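The next part holds the structures, each set out as structure tokens.
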Structure 1
């Protein structure tokens, strides 16, 4: 599943490609993904993209008609950008630009961009066409993605957004996390994945940050808070490592896992830096450590750790 660094990588790529352009066409090939597509999806035609923001793992595309197009990549979603000069090079597909009819979808089951997007185009569920002739194709084999459309003034009360905790950068700190953890007996690995505590710290980067801060993933969250409510040294280190691992992953373009690729098709390189994630049975990378990485199950997800370094 794309995590915060992958979504931020996507945001940067889409901002470069979308902002300042007018949407001239929309082609939809199914009724929806995890939820149905917006009934007024076609209202984005004729709108200019003003900016693209990220909130947690959601992409927020601001349009010049005061509306916001929300996109979540789910488990396998991604956008592919087709430059104007490349559009004509793909096999011909007779779909008129700028058309969309509510309740009726393209008669062509697969898009013509399958050689770029993969899966022979069978999982290309919608396309955005722009006034410069470029096209953005949304591909999602597992169809767990989300697309919503709402007025900008309604953003704070959107059910998907209003429950979210703080971003793991800027003003977020160990004291704020200590306040959340002070009475929480849930193990720290599961607790840090709760998007109400802090957003965007997914399974991969939680494992890496716990290893770097030498915290056992089974530690109770409250045990990382001092009796006076202040964060322990370990919790302070943990927050620093969360920020560090996410910043390094963003700089590397995300992680090459499953189907993730940046919007230009390039793959991230952060996996080459993994210390524990996905390394079950391999030697720990820590100096003077002779133990093998282990995998345990927590909250239905795999946790990777070094039993010596994180004892």
Structure 2
């Protein structure tokens, strides 16, 4: 589950001639949410081999759709866990292991990799500057992690309509949650109250409006505000009533409407100037939020 590299981490098992259920080729996808975050998903049944590797990132795994059995060897000992659908594993960075996963029916694993630097930047200040050492947990029943991971999976499936912002927001929330519950952290995370000061909010809003055509990142907006990511995301919502990704997406669609009312600009140009990946993605999000395709909106607006 390495952050680096583009090849699949999954391999088909070769043990069918030993009487084990046949494997099917996993349906695998890998999405870079930012330079520090990777989201992977695979659907498989039968046996899947995960080659031995050292993980440079903290890894969260949510298993859905089917029970599964995971076997691995570490410290000279064999280990085996049976996971019910909805179970979560937390693997701290630095572990080295190979694993074998068996599912009797098709099931999905959603995997989020977070570089330690991302976690430290997000909550390091509220952890009093100390390093956050996460504990390995193989079989968690944690509704908060499951809910956040499901939200992230849905955003990836929708094509990341707000770019990196949503993924970073979810990963920051997950970082705070696992640091509080599954780490050596003894300080309770402080709650940021009162929202953003007017001057800070104005700086952030002006920056967003000037960079709508870019892939805005939560860490950059937090830096503009002069806060850590954890506090910024909460303070911004207290001040505006919207999370950063909701605000940015709404502003992009409002700006797109302004552009579409200019007959000299094409739909492709409107898409490019509002920061969407491509015209197809722009049209899909625009229709979902406005109720009309961009071309239909233009005809009615002109």
Structure 3
């Protein structure tokens, strides 16, 4: 039985990988065929986490700038990151010369899944609830030799609401925190400024790390936890994600409470020979909901395949 705590997964570019079970299982992949002569065996959580980490690194953008000068970086998605001059230190000493900005920006359920960055927020009562995101951001600055620096003045970030389908009221800034080695989001006191004419969210971050522009869904219906029955042996080496239908910028995990009657997709994901192996169930949540994942319905593929699969789930 698989229960509790936020975890996330990955995505694939659809190449229609069919699993055929006779005495062996054969899957097609984007670049190479993967053949498994026996029923797939459990891998390890470290290998699954390595897939998530590789996907996150693949989303990183880098920019060099002079630390004593004001600097604004603009991403391909229109997000701007403004760093004040003379705002960096290393071991307490002011930093001069060239440094490197690192930025990750994630706006949709496919990228959230492939990087293991769900939108699960911690309520005041310490329960988890899924949120609507205006963007997840990782911000860091390092020296040319890769040393992490310390920020002494806040960084300003502006992002377009069009990246997540349009402006939402009541957005707050959440800080990414690790809970039992899983990333969750805790609300900060920072206000997110909305400019309806420019269709943008603007906020400041006082330090480096993960940040999320979000608001809780606040479902009024009775809630339920979800219990997942995963294939034997896969309990501790897999993730189960919750994708509400018609919610392109939200991704849930086990451990959160969801409204009874919610139409959603539940996805079991694990690692298999360097590829992603997944099972997708289309379900409507019931009280004390239990989902069962059948290994005979599994598909496998590379990151692009998984991303494409999640992207097509509406």
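Just so you know, all these numbers are worked out from the coordinates, no wet-lab data involved. This structure is a prediction, so every number in the text was calculated from the model and none was measured. Cβ atoms are built from the backbone, for glycine too; each structure is taken alone.
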Relative contact order in percent (Cα under 8 Å, 6 or more apart) from the coordinates reads 26; which among 1, 2, 3:
3
Given -12000 as the derived value for helix-only ellipticity at 222 nm (-39500 (n - 2.57) for each DSSP H run of 4 or more, over all residues; to 500), which of the supplied structures 1, 2, 3 does it correspond to?
2
Computing distance in nm of label points 7 Å out along Cα→Cβ at positions 132 and 244 for each of 1, 2, 3, the value 0.8 comes from structure 3
